[in-house]
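J.: Next up, some structures in structure tokens.
Each reported figure results from applying straightforward, stated rules to the coordinates on display, with no laboratory input. For clarity, every value in this text was computed on a predicted model and none was experimentally measured. Cβ atoms are built from the backbone, for glycine too; each structure is taken alone.
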Structure I
Amino acid sequence: MDAPLIVVNFKTYSTALAEHAETLGKLMADVETNARMVAVTSAFDLSSVSSISGLEVWAQHLDPVGQGSHTGWLEPQTAIARGASGTIINHAEHKVSIDHVRDLMSMLPDDFPLVHVLQMSPRLEH
């Protein structure tokens, strides 16, 4: 059986950015558990948090763009170079199209975890 997965999205709260992100990441790395612990950080914190030994770090979002004239977009290869080893996509605060997800998947390494968040509509009773 695979280990349970615990994904902690740091979001963009002041208590989980910059030096606070590093502190939170160190706390996560120190937890003794059989679960796979993943810190999901802001793009600004990828480098510093991914330098923490024993902690898996994912990007909060990536865009299906290459390097070049894409101001404001989050280019996957740079995120990977800065320490992202996975990403979440289509979360409640940043919804994207299925085309965005498909195009992004084609740009990522085969072993790069991607959690695609789905929102299910409540079942209607007839």
Structure II
Amino acid sequence: MAASDTPGASAGEFDAIRDAVRGFAAERQWEPFHSPKNLAMALAGEAGELVAVFQWLTEAGSRELTPSQRQAAADEIADVQLYLVALADQLGLDIPAAVAAKMRKNALKYPAERFRGSARKYNDESGR
């Protein structure tokens, strides 16, 4: 898939998610607490909770979650997404546009013909 073909939520779908996140915070009068700094810190905390779901699993176990592990992962992924949406909103960022732009950058940085089947970084010329 070319980076320009990156699928994603339509603008309307993403706007609805953002509006729901805004409304949830507004109903609770949480806006004063939702500074970019606080949201970034909360996002990092939720990402840590997602990592904890996988912390002691083997590689194989991380691919074959139990139903309760799968639900825990879903809950934490949702929390990460909610804080990410709130943070982007506070910064005035358009997430679908940012994702599309980043995918274009990544396609240039990691051309498929050079990086297919490799986990090396773009600046690693060791050929691993």
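J.: From which structure (I, II) was FRET efficiency 1/(1 + (r/R0)^6) of positions 92 and 116 (r between Cβ atoms, R0 = 41 Å, to 0.05) calculated, if the value obtained is 0.65?
T.: On the way: I: 1.00; II: 0.65.
Traced to structure II.
J.: For distance in nm of label points 7 Å out along Cα→Cβ at positions 12 and 44, the calculated result is 0.9, so let me know which of I, II that is. The partial results should precede the final answer.
T.: Working: I: 0.9; II: 3.9.
It was calculated from structure I.
J.: From which structure (I, II) was relative contact order in percent (Cα under 8 Å, 6 or more apart) calculated, if the value obtained is 19? All intermediate terms of the calculation are to be shown ahead of the outcome.
T.: Working: I: 19; II: 39.
Traced to structure I.
J.: Same structure, new question: 11, 27, 34, 24, 4, 0 is what came out when P(r) over Cα pairs in 10 Å bins from 0, in percent was calculated for one structure; which of I, II is it?
T.: On the way: I: 12, 41, 33, 11, 3, 0; II: 11, 27, 34, 24, 4, 0.
Here the read-out was taken from II.
J.: Kindly point out which one of I, II the value -7000 was derived from, the read-out being helix-only ellipticity at 222 nm (-39500 (n - 2.57) for each DSSP H run of 4 or more, over all residues; to 500).
T.: On the way: I: -7000; II: -21500.
Traced to structure I.
J.: Using mean count of other Cβ atoms within 10 Å over residues 36-43 as the calculated read-out, with 15.5 as its value, let me know the right label among I, II. Walk me through the numbers on the way to the answer.
T.: Details: I: 20.6; II: 15.5.
Label of the originating structure: II.
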